[in-house]
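Below, each structure is written out as structure tokens.
Each value in this text was obtained by applying a stated rule to the coordinates, not by laboratory testing. It should be emphasised that the depicted structure is a prediction, and the values quoted were computed from it without experimental measurement. Cβ atoms are built from the backbone, for glycine too; each structure is taken alone.
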Structure P
Amino acid sequence: MFRYDTAFKWVCLVCAGIVGVLMLGFFIQLFISSFSAWREFGFSFLWSQDWNPVEQKFGALPSIVGTLSTTVIALVIALPLAFSAALYLVDARPLIGEVLSHAIDLLAAIPSVIYGMWGLFVLAPLMQKYVQPFLADTLGLGRLPFIGTEFNGFGILTAGLILSIMVLPYICAIMRDVFRMTPPMLRESAYGIGCTKWETARDIVLRYGIRGILGGIFIGLGRALGETMAVLFVIGNIMEMPASIFSGSATIASTLANHFAEADGLQRSALFALGLVLLVMSFGIQVLAQYYLHATGAKRGETRS
């Protein structure tokens, strides 16, 4: 029996090591392939706004801003919807809960290119005719510098809406499973002392499953950061700093998809540098999340080993 336990331990160690080696390999390969761009532009590549293949000038800032803007919009819209839907599915009647759960799971199975086509032919015209004029003119938000008055249907806001629909089923499904893992005794005790459903969800369910909830959020975040085809259809693909959320822009992923096929030389190296930036962004967010969980674990009553 001891031999089997030892063998199992080494198998698990090797599998975990392979994951680390793969991650390190991604960093090394991207850095080697992008070395020419870093040598030519240095760290100014990160805040440069130029992207001109004719003059061999490349900068990552427009793509970085577009990536972060669409991701923030997607999470701001998707998180409240996912949290509310997951809470409802946990307490819903079995028939209704099962039907809605399957419907949410099916949303995750739709290919991203289908979302992009729907955004191009359905959502973009609706944004141009109704949503953007309503926000800018009816609500008077057009006076704000980050809203704008361009009504072409495409841009950061439309891409963010598409991403929010795409990440919603992932976040909701994980939150639903995490909420179901909350011991019924904790929730019943909260109800017994007079807590409302909102107070129970905020103070009991949310605190108990914070690690799983954050895991679901970061799965959705990773999907939003790296999404390509859906964003490619509706963001406008303009390599300039966006003036507002109605303006056309580009994300790192859409830039790679647009330019990589015909890229060569320094431009190809700059695209690899963009890929490295995206990987560092994703990795850095994960590290910060783990640090936050570790730093606040004592407040939640977790024991550190």
Structure Q
Amino acid sequence: MLTGFKMFMLAAEEMNFSRAAERAFVTQQSLSDHIKKLEERYGAKFFTRRPKLSLTPEGEAMLRYVSRLRVLDEGIQKELAGLTGGTRGVVRAGMGMTRGEILMPYAAEKFRQKAPDAELQVTLADTRDLEPLLLSGEIDIFLGVSAERNAAFVSRKVRTESLYLIVPERLLRGYFPGDEAYGSCLKIFADGVNLAALPGIPLVLGHEGSRTTSGVRQYYHRSGLELNMPVCISDFRIHVRLCRTGKYATVAPYMHLYQLRESENDGGEKLLVFPLLNIEKKYDVEIITHRDAPRLRAVDEFSAALEEACLESYRAIGALTASY
């Protein structure tokens, strides 16, 4: 990619010419000169300097095109390397933390068998953070959950997931005291539970960027109910451990139920799992690549390994209303 485009991209990322110049190992004046020449070439101003540095509408348009140029430039290098090296090279992938913990042991092994000479680099982050990384060419592929509809994305759906309530037996018995009432609720909840039937239930959920947390919040707001969320933390393993104290429940997408089996030996309260009703939001789990990126054999091999890992985890989850 041309030097002027690189300098513009760095300045747009940092929104600070001094920091951008440091990253480029040039003086601030040199960086400014490159951007000025770029502005003169296209007859447009890309930055507003006051009150603080920001992109003009023309600058935002230029950023979209330069981001695509970076993807294409890196794609040329990778494709040429792939033609001479087969499955050699580096595959940069992304997925959420919990899904990474579940999928990577299986996916990495399958990928190693298919592409033994390739290196795999994995970024664990939420879908909303992985989307711009793919657009800017910083990753090659990611496993997304309800990713945005972007013309630059090429997606293949693996499954549509619903949400499930994970609740400790002790906490549930507090809502339905007595064996008869408790037994009746288990029969009813086996087909699905409405959170309105559990008013004030203390939920431990992920941070605001979580698709699950967003769906639960929307449900409570739409239903006029008050959400009781005493703990907010992004690590699902901690959600499960808190549930096993008997004091909290949580909500999780289908694939996350896999980790309940992993935690069975941790001790603590028995956990019950029920499908959630009245939360209309569904979550498409998709493998996403960039439209303008070259079709590299190593990326295709990882995509196949990742899809196989997803399907294997779904098979391993078993009965949805089991006790853990």
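Computing distance in nm of label points 7 Å out along Cα→Cβ at positions 7 and 239 gives 4.7 for which of P, Q?
Q
Suppose helix-only ellipticity at 222 nm (-39500 (n - 2.57) for each DSSP H run of 4 or more, over all residues; to 500) works out to -15500; of P, Q, which structure was it derived from? It was calculated from structure Q. Taking FRET efficiency 1/(1 + (r/R0)^6) of positions 143 and 295 (r between Cβ atoms, R0 = 35 Å, to 0.05) as the criterion, the largest value within structures P, Q is that of Q. In terms of mean projected area of the Cα convex hull in nm², the structure with the greatest value among P, Q is P.
Consider the structures P, Q: one of them gives 3.4 for distance in nm of label points 7 Å out along Cα→Cβ at positions 31 and 247 as calculated from the coordinates. Say which. Answer for the origin of the read-out: P. Calculated for structures P, Q, relative contact order in percent (Cα under 8 Å, 6 or more apart) is largest in P. If you line up P, Q by distance in nm of label points 7 Å out along Cα→Cβ at positions 151 and 263, the top spot, with the largest value, goes to Q.
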